[in-house]
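Colleague: Below, each structure is written out as structure tokens.
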Structure P
Amino acid sequence: MVGTASEGHYIEVNQRVSLDFYMDDILLSDEFLVIPGLSEEVIIGAATMQKWRIKLDFEHDKAIVDPKVAKMQLV
């Protein structure tokens with residue numbers, strides 16, 4: 001069970017999946033929970049953001065992958 005922003009409202013999660021995805025042309029990978037009926041197709045959580053050093057640019061309304069991550073993939 002996962003708690004939501006609505007007090008006392010929980011969602012049961014029965015599946016998870018490992019996915020590869022691109023941000024800023026950089027290939028990333030992580031595990032996602034499958035939750036039908038959400039308002040967004042994908043929600044990237046804090047653990048994924050920390051793992052891949054993803055920063056939020058509120059001024060330009062976008063997420064940015066740290067350039068060091070792209071360099072790590074080239075090695």
Structure Q
Amino acid sequence: MAHGIRLALDFGFIPVVPPKSNRLRPWQHDKALYRKRNEIERLFRRLKGFRRISSRFGKLDVVFLASLNFALIV
């Protein structure tokens with residue numbers, strides 16, 4: 001098992017990313033959890049496309065949340 005995976009397991013994390021197909025000793029991963037993780041990563045990638053949110057032009061919390069809500073609706 002890779003050093004990084006062993007360290008993550010020691011800290012109580014669950015491996016979500018699947019191992020490469022040519023790995024000699026692959027680890028177990030949860031496919032449903034990986035799918036959810038991928039959805040969240042794609043959401044943040046889309047939100048970063050909105051310049052107002054990524055650079056946080058609105059300094060007030062209310063304005064930032066309104067911009068975030070607008071981006072999520074779009």
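Colleague: From P, Q, which structure was Kirkwood radius over Cα pairs in Å = 14.3 calculated on?
Modeller: Only one of P, Q returns 14.3 for Kirkwood radius over Cα pairs in Å, namely P.
Colleague: Can you spot which of P, Q the value -4500 was calculated from, given it is helix-only ellipticity at 222 nm (-39500 (n - 2.57) for each DSSP H run of 4 or more, over all residues; to 500)?
Modeller: P
Colleague: Which of the displayed structures (P, Q) returns the greatest value of distance in nm of label points 7 Å out along Cα→Cβ at positions 19 and 35 on calculation?
Modeller: Q
Computed from the coordinates by the stated procedures, all read-outs in this text should not be read as laboratory data. Treat the numbers as computed from the prediction; the structure is a model and nothing was measured. Cβ atoms are built from the backbone, for glycine too; each structure is taken alone.
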